[in-house]
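Colleague: Below you'll find a set of structures to go through.
Just so it is clear, none of the values below were taken in a lab; they were calculated from the coordinates. Everything numeric here is computed off the predicted structure, so don't read it as measured data. Cβ atoms are built from the backbone, for glycine too; each structure is taken alone.
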Structure I
Amino acid sequence: MIRKASVMFVYKECYEEYKRRHDELWPEMAAALKAHGAHNYSIFLDEETGRLYAYLEIEDEKKWADMAKTEVCQKWWAYMEPLMETNQDNSPVSVELKEVFYLQ
């Protein structure tokens, strides 16, 4: 498995709504994530800054990159856009983190 982590940014007034939407993750979105090789996907919130720390394990970089091209992912991004910092295509502004330590 390939471990990936990133930082995204949610607006402070949207914390509860962001969590609610993820608590009610669409079944088709969960299925697409799994179909594209995502495992152990977690998102953590720093309530002081609005930073979201995402961690997941993927099977393959290409397979994972293809997830962004799916209709359900595009729809999810549009749904989440009002709650967080996004790019022109509605994808979340995301900064990939470099792994510096891992204890198995």
Structure II
Amino acid sequence: MAAKVKKGDKVVVLTGRDKGRSGEVISVMPKEDRALVRGINLVKKHQKQTQNQEGGIVSKEAAIHLSNIAIADPKDGQPTRVGFRILDDGRKVRFAKRSGDQIDG
């Protein structure tokens, strides 16, 4: 099945403590149905000091379930569903169902 959310997409959080905030997808884990979004779902991690890096408490992004995020519409930034179209040259591209604008390609 084609991916509706890809690395580099701008997404909006639909539920949870970060509801309404938006960010860029850092990575997608399709087997777990999760994604990492820059600046969203930050958790504190106790980092042990190593030879290469300093120890202490660091903030990092935790994975968020794909059902809790939606692609931001290219026109107005509002959350939208994603559809697929086959172009005249045979390419399959994603489009925003809210505005009809093409997302990629």
Structure III
Amino acid sequence: MNVANLQLEGLYLAVAAINDLLVKKGVLGREEIDLALRRAEQTALGDYRVQELSPAERDAVAFASRLLAVANNSAGDEFLPPFSELAKQVGQSKDKYPDQG
């Protein structure tokens, strides 16, 4: 596996942990974080270049926001699911794009 991919996995988990801490400290609510991540996903998918991308490439552009949203919505008291579980949930929950028959 590419080392950069492993670094990104660690980064996603770190951001998810920070988001969870912000909720626990009362700085933000889970709904606010979810809304921010959904907006980030829509911004990424609304970029003019996205029309030139394959469905797999569009999924890659949206992956970080989607994974962090799944982590935000599945965070527990002291438990953050492992990256592999979060990624699996992202894959199971994604919809097809309108141009995908």
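Colleague: Distance in nm of label points 7 Å out along Cα→Cβ at positions 35 and 59 computed as 3.0: which structure among I, II, III?
Modeller: Numbers: I: 1.3; II: 2.2; III: 3.0.
Value 3.0 for distance in nm of label points 7 Å out along Cα→Cβ at positions 35 and 59 corresponds to III out of I, II, III.
Colleague: Taking distance in nm of label points 7 Å out along Cα→Cβ at positions 43 and 83 as the criterion, which structure among I, II, III has the greatest value?
Modeller: Details: I: 0.6; II: 3.7; III: 2.4.
Between I, II, III, the highest calculated value is found for II.
Colleague: Please state which of the structures I, II, III yields 40 when relative contact order in percent (Cα under 8 Å, 6 or more apart) is computed from it.
Modeller: I
Colleague: Which structure, out of I, II, III, was helix-only ellipticity at 222 nm (-39500 (n - 2.57) for each DSSP H run of 4 or more, over all residues; to 500) calculated from, if the result is -23500? Before the final figure, lay out the partial values.
Modeller: Details: I: -9500; II: 0; III: -23500.
The structure behind it is III.
Colleague: Now a separate question. Out of I, II, III, choose the structure whose coordinates give semi-axes √(5λ) of the Cα gyration tensor in Å equal to 25, 16, 12 when calculated.
Modeller: Working: I: 21, 18, 13; II: 32, 15, 11; III: 25, 16, 12.
Only structure III yields this read-out.
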